[in-house]
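Multiple structures are listed underneath, in structure tokens.
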Structure P
Amino acid sequence: MNSADITPVLRLLNENDMGTATELRGRLAFLLNLKQGSCLVAEHNGQVVGALIGFFNGFHAYINYFVVGRKYRRRGIGRQLHARFEQFAKRMHARGIITDSRLTATPFYFRLGYALPGAVFLIRRFQ
């Protein structure tokens with residue numbers, strides 16, 4: 001992800017009720033420049049169709065925002081973005097990845113190997 005991708009990512013997040021451009025623009029710019037951060041986009045024909053934004057907190061990698069445009073879902077885009085984020089997490093020597101999730105997205109995370117350690121977070125541990 002680069003600064004030119006911020007506007008299309010904001011559009012994706014807004015279309016999926018994950019925040020407004022006003023509230024998220026500064027946060028995305030901050031995360032884009034964070035050394036412990038990972039901001040990934042997926043493109044189709046030059047158009048941003050997915051994004052995963054996360055960071056490493058010293059122990060675990062955390063997924064802040066993860067979205068794939070509705071008409072591009074179930075094509076493996078989310079799985080590919082997650083695989084790239086997992087590579088980042090392993091390079092940072094994270095103990096695993098933590099994310100929060102909408103109930104409708106939890107089956108996706110379960111297919112990736114996540115489990116419910118508590119009522120709020122999903123976690124996938126590395127071996």
Structure Q
Amino acid sequence: MRICLNCLSDKTNIKKNGIANWYKHKDGYLCHRCYCKLFNNPKWNPINQPRRIVFKDERISLKEDPRIGICNWCCAVVGINCKQTQIHHLEYHDDDMLKDTVELCARCHTYESWRIRKYHSFDRKS
């Protein structure tokens with residue numbers, strides 16, 4: 001019986017020919033779901049690849065994820081109160097893309113974007 005090193009599950013995807021889809025990794029195995037999450041999609045890969053983000057239409061690799069998983073405004077926690085957090089730029093800097101940023105949940109980020117658009121559209125009318 002095989003157990004996944006990542007999720008500790010004993011179940012995996014079954015191929016069309018009826019064989020279980022296990023992947024050898026270091027001294028154990030990974031189930032199909034964990035293998036795809038960690039290796040086929042490098043944006044989620046904490047093992048091999050750095051975190052990739054998009055900043056001003058350029059793909060940039062970071063050594064570690066800049067998010068900690070807590071909204072800076074409403075204190076929502078990823079996995080409990082929200083699905084994910086997003087980086088919001090208070091001001092853009094070309095030399096340091098993470099300068100003047102806050103981590104917001106999707107709800108606070110949507111509200112802030114709406115507030116900024118409303119403020120700028122009001123400013124143009126006057």
Out of P, Q, choose the structure whose coordinates give mean count of other Cβ atoms within 10 Å over residues 59-66 equal to 20.0 when calculated. P
Among P, Q, considering only volume of the Cα convex hull per residue in Å³, which has the greatest calculated value? Q
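Here relative contact order in percent (Cα under 8 Å, 6 or more apart) was calculated and came to 18; which of the structures P, Q was it taken from? List each step's numbers first, then the result.
On the way: P: 18; Q: 12.
Source structure: P.
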Identity of the structure behind 0.05 (criterion: FRET efficiency 1/(1 + (r/R0)^6) of positions 11 and 99 (r between Cβ atoms, R0 = 25 Å, to 0.05), calculated), options P, Q: Q
From the coordinates of one of P, Q, helix-only ellipticity at 222 nm (-39500 (n - 2.57) for each DSSP H run of 4 or more, over all residues; to 500) came out at -6000; that one is structure Q
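Since every read-out is calculated from the coordinates, none of them should be taken as a lab result. Note that the structure is a prediction, hence the values are computed from the model and not measured. Cβ atoms are built from the backbone, for glycine too; each structure is taken alone.
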